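These are the structures, in structure tokens.
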Structure I
Amino acid sequence: MTDTANADLIQLARSLQSLDSEKAHAESEQLDTLSPLEIAALMNREDQKVAIAVQKVLPDIARTIEAATKALRRGGRVIYIGAGTSGRLGVLDAAEVPPTFSAPPDMIIGLIAGGEAAMFQAQEGIEDDAAQGAEDLRNIALAERDFVVGLAASGRTPYVLGALGYATQIGVQTAGISCNAKSPLAQLSGIAITPIVGPEILSGSTRLKSGTAQKQILNMISTGAMVRIGKCYGNRMVDLNASNKKLKARAVNLVAGLTSCTSSAALQALLATKWNIKPAILMLTSKDAIDAEKAIDRVDAAKGHLRKAIENLRS
């Protein structure tokens, strides 16, 4: 390494010392002497702090849910981008949206530094490439109608900063999730979500509390946005994709339960709507009998919101 590279490395080492996520944890200094139960108990105590830290940033999470919702309503996408553990958590959350909400696979996208291979084998060096973060967004044709969420526990990962810098440059709204106060990511993001979870019991291992905090927040963002665009009725998944026998049986129970009808009546409505749950419910809710085609049209007119379609039917 050159003298300049050495100096840069020393400077980076000193700057890391100031991060909460990198500091030594006082209660775990003798971690390697603890029994299995003591290790589990210590981790459990620390994990309880995560929910409290996340609670303190709920207003910022709510703003992010609303921004994600607006992007989806205008035909845009929500894009999570991160490296290492943070990137994997983004990919995981994005992958769970289609089966849960029958959403298109490109509605919420997860990008990780190093691509698909990095999901299964760590490629930590790639996180230092800021230009690659921007390039990965270009490769998916990032547009102004999209919404980008950067994920970096440290709040300083070059790959993520490069991505958000590019997104901001072309007018895309952004949010950033980090676990260190006043981080570069927080300063760069349009919405900064910064749960301060404190030092990890295994110093610097941000897959622990920091990762748990990020996962909780991603759950809120994706679920909240899906709810807001009409993917549920009450707390039921009325956009369920009845793609096999078990899911068809679940759809029958769902329609019957929400309309207080028999299973046979629910099945007939689902068959008429080609297993489209929302219009099936609307058919069985209407005082004046409406056919499947009209029910589908009414749900479409309500932009997919079943509650609104029912209210319109009754007004």
Structure II
Amino acid sequence: MRILIYGGGAVGLGLASCLLKAGEQVDILTRQGTQRKLQQNGLIRIGIFGEHHAGPGEFGCFVRTDDLPDTPYDLILVCTKSFDSSTVAQELAGHPALLHEQSGIILVQNGWGNAEIFAGHFPAARIFNARVITGFCRPESNQVDITVHVQPIHIGSLFGGDLSGIEGVCRKIDQGGIPCESDPDIDRDLWAKMLFNCALNPLGAIFNVPYGALAEQENSRQIMDEVIREIFSVMETAGYRTHWRSAAEYLEAFYGTIVPLAAKHRSSTLQDIQAGKKTEIDALSGAVIRLGKEYGIAVPCNTMLYNMIRFMERRGD
């Protein structure tokens, strides 16, 4: 397969390392500073799934879409932040030579609503979503550290697309070191990830603590409990479902098994704020707020956390 990784952040480099280890042909589209380090020293992966070093000559690395080869890609993995979805979709749509009629686009992004943005530019059946509950960080611009892994990466379609076309890339990611499989119920997975992220990411950033610390204190648990109840109310009213039948059932799993597996991880929202970057809060708590307004469901706790993160972004904390 010819695969383009659109976005050379921690997640993009992590998946690129798997595909390269599995012998796939990979190009990475990234920023100039990252390109320079990758071309000088190659791509280095460390962490819980072992080490792998792909030399500079083992993959392509580009800064501009215009510089990419004309030969179309079989798959494009979009590994950018969710707030860049509109820009990326428009950019790819403006370069039709990058895709052929069967090319798939896999959105490896947080939040809810990204698939709808891409469906405005491409056939919906060719768009897939990935649910990732694996912790990636980037100690150096050409190095990715996999710090935590809760469940296999799941890839599926929100639009009833044929999953046989992505079975190959799932196998290759799995062979490259990170468990990965296709899933016909990706919508349930994405809402499970929303519950996880909306409860933990904002509070982890506000209090500057790893996930496990939030579960230790009754005060923070009460906030997370209410965030989760609000999301269940919005989700069910909007006609969506997840793998747990009720908020109470999810909360039991959340504190019993889910948070302990990621106890030492610090949220991407916290990492973004510390780096002075924009967060993905609009696709997390913001998506819950928008659905709440659409269906007349009040979500005061999610709204409070959303506003606190936006304050921290704008203040530069």
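Given a computed value of -0.38, -1.01, -1.13 for log10 I(q)/I(0) by the Debye sum over Cα atoms at q = 0.11, 0.21, 0.24 Å⁻¹, for residues 157-236 alone, which structure among I, II does it belong to? Walk me through the intermediate numbers first.
Working: I: -0.38, -1.01, -1.13; II: -0.46, -0.92, -1.02.
Source structure: I.
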One of I, II was used to compute helix-only ellipticity at 222 nm (-39500 (n - 2.57) for each DSSP H run of 4 or more, over all residues; to 500), and the answer was -13000. Which one was it? II
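Of the structures labelled I, II, which one yields 0.95 when Rg/Rh (Cα atoms, Kirkwood Rh) is computed from its coordinates? Walk me through the intermediate numbers first.
Working: I: 1.07; II: 0.95.
It must be structure II, since only it matches.
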Thinking only about FRET efficiency 1/(1 + (r/R0)^6) of positions 61 and 213 (r between Cβ atoms, R0 = 35 Å, to 0.05), which of I, II has the largest value? I
Work out which structure the value 23.4 belongs to, where mean count of other Cβ atoms within 10 Å over residues 85-92 was derived from one of I, II. I
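Read the figures in this text as sums done on the coordinates, not as results from a lab. Remember, it's a predicted structure, so these values are computed and weren't measured experimentally. Cβ atoms are built from the backbone, for glycine too; each structure is taken alone.
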